[in-house]
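For reference, the structures are reproduced in the following blocks.
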Structure 1
Amino acid sequence: MLLVLKPNSEELGREAARVVANAVRRNPALRLGLATGSTMVGMYQELARLHRDEKLDFSRVVTFNLDEYLGLPSNHPQSFHHFMRQNFFADVNVTPGNIHIPDGAINGDYQRYCACYEETIRNAGGIDLQVLGIGRNGHVGFNEPTSSLGSRTRLKVLSRETIEDNRKFFAAEEEIPQCAITMGIGTILEAKRILLLASGSSKSAAIAKAIEGPLTASVTASALQLHSDVTFIVDREAGAKLKQQEYYQRVLEMTAILTPERL
């Protein structure tokens, strides 16, 4: 596990984009797992700039998004389909047929649909690099506390805390989705490499628990401790409650010296 501390969210976004861009340059047909949320916007903006100014080519990249609200059509302004179009796909040359996002508009036979999403990932060869955010309660994707650490893509009821966190994105009179389709923890852990981004003081407790706390289903991000190749990129506010920052910095410096191509 590596921890990269950045002074602010802008630097965090640029660093995350650099990691993703290097992965794409090494493997133009990268299978890339993607996440949504405000923390991701800076990364997507920088990747779009690299595409525009440095001709970073996404034409062979295959993408798989983590999740989508159940009940929202793809053209809904708060759907993750809309978020990805607005913040990334409209500005780069990912081939439309290579984009995979769970369909929030399905109605019934959810188990079969989720199994098909899993099969699509497997048939593509699995995910090479999975990008994650983290919720205030330590969830990744929509794997709320008490989710099985071996869980697969499935329908998940959202916690009250997550629903309240999402309320600000919806109009006052609008009903907030109560469920989502999400990749499971087991699905996420099968990615060859994982990159988690966190910004702001509201994420500091979750980051400390995920990295330094015990492995527990109460903080599903702690399951990343089981993975052999995880990088956390956090800003100073999100990393404020970590107790071993100097140690993580030394590990990062040694890794950069020994294997610079990994960063």
Structure 2
Amino acid sequence: MKYSVLTDVGRMRSKNQDAAFATDHKIGTLPNLFVIADGMGGHNAGEYASSLAIDVLKTQVATGEGMQPIQIIDQGITTANRAIYEEAAQDVTKAGMGTTVVVATLQEGHLSVANVGDSRLYLLGQDGLRQITRDHSVVEEMVRKGEVPKEAARNHPKRNLITRAVGAEQEVRTDFFDEQLHAGDVILMCTDGLTTMVKEEEITQILASETDIDEKAASLVERANANGGRDNITVIVIEPFSDEVKEC
């Protein structure tokens, strides 16, 4: 396996409210763990929420035993949700904070994925680029109902309004996905700072290029900034069947 992690504040924001964690080493009973979170909230609350979510999730995964990957991840997200919600209720400066989260682990040729919010996981394979996760957003609901064409969603004025977030409510609903992996597949996890700035056709070209995995991650971030960089940008690129591991 080979992977690369990169986060950037973008061109319009003064703070980076994204957070990421990646390891190909065993953590608890999971053989590896990849997480991206995109925080929301005033002052430093968004940055705090995304970091707290990842810290709690890592701790929960590290202590989970005897469960399936999805059960372990679900417990981690649930615990993170409770921690963020309770802290927001106790600290007025953190009121209303929350975060998206997308989590992945790879085991024996299978990819287990969980998401809350509109941070995404894509899989590039023989059939092209597919979005595995499902956005929990106002615009995505409009697309599903046929009220907005998919191609118009990226630039819709309500594109940043999400319908689910970790820590926003006492209980959180998480979506789960399982995918069989094949030789040559490339996985992309990212915040909406990438997907609102870079079209899927461009993402496909970069991921399918013959460049080093670190260059692919850098090119995605550079392209998002070149197209305006209106938000923080975070990406994790994973090549599951490569031998080396590199992190930027």
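Given 1.42 as the derived value for Cα Rg over 2.2 N^0.38 Å, for residues 61-100 alone, which of the supplied structures 1, 2 does it correspond to?
Checking each candidate, the match is 2.
Tell me which structure, out of 1, 2, gives 25 once relative contact order in percent (Cα under 8 Å, 6 or more apart) is calculated.
Only one of 1, 2 returns 25 for relative contact order in percent (Cα under 8 Å, 6 or more apart), namely 1.
Where a number appears in this text, it was derived from the coordinates with a stated rule and is not lab data. This is a predicted model, so every value here is computed, not measured.
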